[in-house]
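Taken together, the values in this text are just the output of simple stated rules run on the coordinates, not laboratory data. As the structure is a computational prediction, the values presented were derived from the model and not from experiment. Cβ atoms are built from the backbone, for glycine too; each structure is taken alone.
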Structure 1
Amino acid sequence: MIKQVRISDELITYIIDLVEATRKHPHVRLGGSPRAMISLLLTSKANALIEGRDYIIPDDIKFVAKPVLRHRIILKPEAEFEGITPDQVIDNVLQKTPVPTPGV
């Protein structure tokens, strides 16, 4: 059933951009991997199904980003010392990564 959930090329690129942004974030020592991208895709599909849709929207990706990514990124020690959390990094990545516009 999950295989039937559609995703646009723009949203696939969005997932890639989000995970790559975790790798480039100044507080992150080790960012998300290709497996993190796959998990983000599959959980976004599952969320779309739960919401009664057969297609993914950006809000599906945003909704699952923290539970999927928080344990897949390792912060730099100095960031942890400053009290920065993985959730804060993910929030920052979500804010800074442009959301694709449908049909563009």
Structure 2
Amino acid sequence: MVLADVFGDKAKNAQLLEHTIVVDPKIRMVTPYMYHHFIEALVQNDRKEVALSFMRAYWGEMVKDGADTFWELYDPADKDVAPYGSKMVNSYCHAWSCSPSYIIRKYLI
């Protein structure tokens, strides 16, 4: 809804994003795909610092866990989570994981 600008109001968009952060839903984001869209929504609605903190917490934590490429799925709270029933079939070099470089170049420099 925020990326589609359903409300047409950055303040309302930001309020919805902040509510999502506070509520911290039980079904959480665990993929670079979801983080990409969430972070882009934050940036587009004047929440760049919050976006950077999520970027650091997600991709930064992945690096701390030894990633030399970014993974298809990563949950800092559950390092063994896998989308296909086994970590053996996870992609450890996934296209959506380039989001930090895209977002930094498009919005932050």
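Of structures 1, 2, the largest value of FRET efficiency 1/(1 + (r/R0)^6) of positions 22 and 70 (r between Cβ atoms, R0 = 30 Å, to 0.05) belongs to 1. For which of the structures 1, 2 does the calculation of distance in nm of label points 7 Å out along Cα→Cβ at positions 14 and 54 return 1.5? Of the options listed, only 2 reproduces it. Out of 1, 2, choose the structure whose coordinates give relative contact order in percent (Cα under 8 Å, 6 or more apart) equal to 35 when calculated. Only one of 1, 2 returns 35 for relative contact order in percent (Cα under 8 Å, 6 or more apart), namely 1. One of 1, 2 was used to compute helix-only ellipticity at 222 nm (-39500 (n - 2.57) for each DSSP H run of 4 or more, over all residues; to 500), and the answer was -11500. Which one was it? It was calculated from structure 2.
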